[in-house]
Structure P
Amino acid sequence: MSKARWLSERRDDPWHRRAKAEGYPSRAAYKLLYLQERYRVLRRGDRVVDIGSWPGGMLKVESEIVGPEGLVVAVDIREPLYRAPNVKFLMLDIEDPRAPDAILDALNGERCDALISDASPKLTGSRDVDVLNQLILTVRALEVSDLVLSQGGNAVLKAFECEELGDVERRLRKSFRAYKRTVTPPTLRKRSTEVYLVCLGKLHEGISENLRDLIT
């Protein structure tokens, strides 16, 4: 899809217009609000890690839900548009091997209660390449969660529908108390294969062990 066509679709999208009217940096806010209503992934006072936080739609929702007692650590290579006293920003590539330690430092040495990954790769226009790159980001978020997410914690991970996703899902079903694959409104394009993997109640460490070998 060309950039001009993408911009045209975004301008015509009612969710994009609603986000602007209601003060959210992006329409992604409504995706997390939908997941929160269905699954209660966040609670007041939670420590949250937001991977792929730019431009800040989900970040604002997280900040508002956890309140002043909570903390959100936002991780991205671009600084989000949303700022709040309970938000710390790390300008960091999540593939950087130092990322988990930097996140733990930002959490004051404590593990988080929830990890939300809405990270997306730079799209190439080749579906196979884009789907694989998204899957690698999803697995990387799981690798980070092994080191920063507390026992009993929740995770939400963006992915694209593909055959290899089944290997990830089998691991998630064994590693969390409950697991759901969810399609959220708003959907910008009917042909979108975007899904969210909702993982509730982390049971053990090592969730991502050797997972990259299964998907590449």
Structure Q
Amino acid sequence: MKFMLNSDAGSQELCLSGEEYKYLIKVRRHTIGDTICFRKKENLHEEYRYHLTRTDGRNAYFTLQTHHTSLCENGKKLHIGWCLIDPKTIEKSLPMLTELGVSKITFIHCRRSQQNFRLDFERFNRIMESAIMQCGRTSLIEFGESATLHSFLQGHPDSVVLDFGGEVFNNEERIETVVIGCEGGFDENERKQFIEHRIRHFSSPMILRSETAAVAIASHLL
């Protein structure tokens, strides 16, 4: 664990109880004298180092030692235009995409996406918060939605499309926005919209699931 999130971070003294107490003392086995880093969700760039001074069986008490600005970010930016899949599957992939450093995900309602899916961005943020505490990242992935693939491509003319029929990814190629299909991929009407865009694929002969493709492309480009 790189740091803990706490809304009172920055105060001269902190008191943790409940699940936070159990996690730090029972799970992480911190003891009196340990130094633990805290940050606030509202300003992740500021790190506060606290000294664990005492515990009473239910609460842990901390005293502020130092405070400084400390960023942990990927040097590259990657925006994924992700054709909508089951949100439960997205949730399983979010920790990995957070750790890899994806900067933004726009969920695209494409033709083969199920229309009954609803995105819970608040839940997504909670999942990412757990991930950043472990990996040390000091930002969350930004989320957006696009009603159609056409509108997304119009707004992002430099997008690269991950699909069959294109060239193999070149490690030297500059790519900042990539479009990934949903389960079942793109239909033929959507493929007609790729004429003005670069189409790329992996050299592997295997067909990737949508979530596997998202993690693979983030790993490859970042």
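A few comments on the model shown:
- Structures P, Q were shown, and distance in nm of label points 7 Å out along Cα→Cβ at positions 75 and 99 at 2.2 was computed from Q.
- Read-out FRET efficiency 1/(1 + (r/R0)^6) of positions 35 and 91 (r between Cβ atoms, R0 = 30 Å, to 0.05), computed value 0.40, structure in P, Q: Q
- For helix-only ellipticity at 222 nm (-39500 (n - 2.57) for each DSSP H run of 4 or more, over all residues; to 500) computed as -7000, the structure of P, Q it came from: Q
- For semi-axes √(5λ) of the Cα gyration tensor in Å computed as 24, 22, 16, the structure of P, Q it came from: P
FYI, it's all coordinate maths here, none of it is from the lab. Worth saying up front: this structure is predicted, and the values here are computed from it rather than measured. Cβ atoms are built from the backbone, for glycine too; each structure is taken alone.
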